[in-house]
Structure 1
Amino acid sequence: MDQAWTYGVAALSGGLVALLLTLFGGGGSVLATPLLLYAVGMKDAHVAIGVSAAAVAVNAAVGLAAQAKAGRVKWPCALAFGAPGLAGSLVGAHVAKALPGDTLLIWFAVAMAAVGLAMFRKPGSPGDPDVQIDSGKAMRLAPVGALTGLAAGFFGIGGGFLIAPGLMAATGMTLANAAASSLVSVTLFGAATSASYAASGLMDVPILLAMVAGGAAGVAIGARLAPVLVVKALLARRLFAAMIVVTAAYVAWRTLAVR
């Protein structure tokens with residue numbers, strides 16, 4: 001009975017994360033690890049981060065397929081960003097695994113707070129829907145991609161909240177194209193990070209499968225709710241950002257309380 005309850009909560013957690021990712025894009029994945037630790041009841045922060053990264057990679061891959069079919073992905077720019085970031089994510093995951101779990105969670109709480117605060121900003125200019133890659137853009141994309149991948153691998157998050165602004169700043173593409181193209185990197189970073197954790201034995205496959213199953217339902221529900229939120233998109237996004245900041249404070253408090 002306890003095991004069935006655990007898998008059920010994991011499925012609900014996966015559904016919630018996927019729902020928030022579908023509605024708000026970047027930022028949704030940072031709630032996966034706290035849910036695994038405090039709702040599902042996982043004891044090892046490293047395993048929670050490994051499972052979180054894998055679940056985020058699967059959700060991003062599903063979203064990427066839909067965005068690619070709609071023609072919104074700027075593949076040359078996305079790959080120029082994602083390729084160096086893939087190496088960065090492996091380095092970040094390697095460093096994170098060497099840290100004690102409580103230290104890693106403190107840094108994770110800091111990252112969560114940064115994600116939440118960044119989401120309070122209004123979207124920037126519309127951008128160029130016909131942007132094309134060139135040597136100058138590629139040179140700007142590579143270092144930003146590597147640093148973003150490093151952060152994504154270290155914290156076990158998709159990094160979409162960093163990737164989309166980075167793509168827009170380096171290429172001038174639209175927010176819609178950046179959000180779609182960012183899923184290439186989110187998929188790559190999440191897959192690399194989770195593979196690194198799995199290779200070290202820090203993976204719980206049954207919990208991961210439960211989260212992925214719940215995520216499918218979350219994506220479907222999010223797709224139906226998204227049009228409803230269009231009118232109040234900025235307000236909804238800021239309420240979500242506030243929830244992330246509060247959760248970050250909770251993670252930090254729980255971690256410091258048991259030290």
Structure 2
Amino acid sequence: MTKTIFITGASSGIGKATAKFFAEKGWKVIATMRKPENETELTVLENITLLPLDVTNINQIKETVQKAISLGNIDVVFNNAGYALLGPLETTTDEQLVQLMETNFFGTVRVTQAFIPYFKQKRAGTFITMTSSAGIMAFPFSSMYDASKWALEGWSESLSFELEKFGIMMKNIEPGLVATNGAERTVLTSHPDYDELLGKFLNVVNNPAQASSPEQIAEVVFEAVTDGNNKLRYICGEDAKSLYAQRLEGGDEKFRTGIKEMLFGA
């Protein structure tokens with residue numbers, strides 16, 4: 001029987017690449033995004049159905065999940081929707097703080113919550129959560145983005161215990177830098193007191209030589225879905241793997257010193 005994946009944030013980047021990859025593998029794909037009427041690329045592909053979903057809209061989450069379930073069997077939910085908020089916390093507005101957590105954290109939690117009864121009834125299902133290497137390591141000028149991803153890490157690890165007895169698996173995708181059009185969805189705050197350090201940080205994270213492609217991350221998502229392992233974390237990208245290995249080997253404080261040296265020459 002053909003399997004189906006439900007994807008949030010499928011209008012670009014990793015979400016769109018994953019929709020294409022699974023469709024090419026013969027899966028049915030329910031690709032959701034805030035404005036599906038603007039999508040032109042996925043609409044011409046077989047096996048892909050577009051549905052509207054703003055993960056900050058609680059009522060729309062419930063409506064879209066029920067619509068997706070009515071279309072047929074769903075095997076995997078990929079919570080991918082999210083964006084980055086970068087810059088000094090000092091100049092970040094309360095509205096920006098709340099909006100980030102509503103999207104990155106509560107959006108994922110609410111979509112998952114909406115699907116749990118369905119997966120419980122089936123006694124099968126997989127939730128894939130797009131976290132980040134910034135969910136297992138922290139970096140400068142991304143305190144709230146990192147907080148949203150660290151929150152997802154703790155939440156998903158905890159949830160994995162309560163869902164496992166129902167045959168439901170939790171899996172986290174933790175990439176490093178990814179070469180997407182994410183800059184269009186990145187909110188950047190600034191303050192003259194931090195401009196020099198922020199500039200150094202942005203020079204590092206905007207280096208395409210270190211970045212994975214969305215297609216490479218989509219392959220890891222497919223691996224997580226199909227490998228048959230009840231494994232929680234999938235670190236992907238050579239940059240993320242190298243940095244995390246350094247953290248495990250040297251410990252937290254040595255890692256923090258290394259980050260300061262790498263980014264700021266301090």
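Comparing relative contact order in percent (Cα under 8 Å, 6 or more apart) across 1, 2, which structure shows the greatest value? Max of relative contact order in percent (Cα under 8 Å, 6 or more apart): 1. Of the structures labelled 1, 2, one was used to calculate FRET efficiency 1/(1 + (r/R0)^6) of positions 62 and 198 (r between Cβ atoms, R0 = 35 Å, to 0.05), giving 0.95. Name it. Only structure 1 yields this read-out. Of structures 1, 2, which gives -14500 when helix-only ellipticity at 222 nm (-39500 (n - 2.57) for each DSSP H run of 4 or more, over all residues; to 500) is computed from the coordinates? Structure of origin is 2. The value 28, 21, 17 for semi-axes √(5λ) of the Cα gyration tensor in Å was derived from one model only; which of 1, 2 is it? That value comes from structure 1.
No value in this document is a laboratory result; all are computed from the given coordinates. Note that the structure is predicted; figures quoted are calculated from it, not measured. Cβ atoms are built from the backbone, for glycine too; each structure is taken alone.
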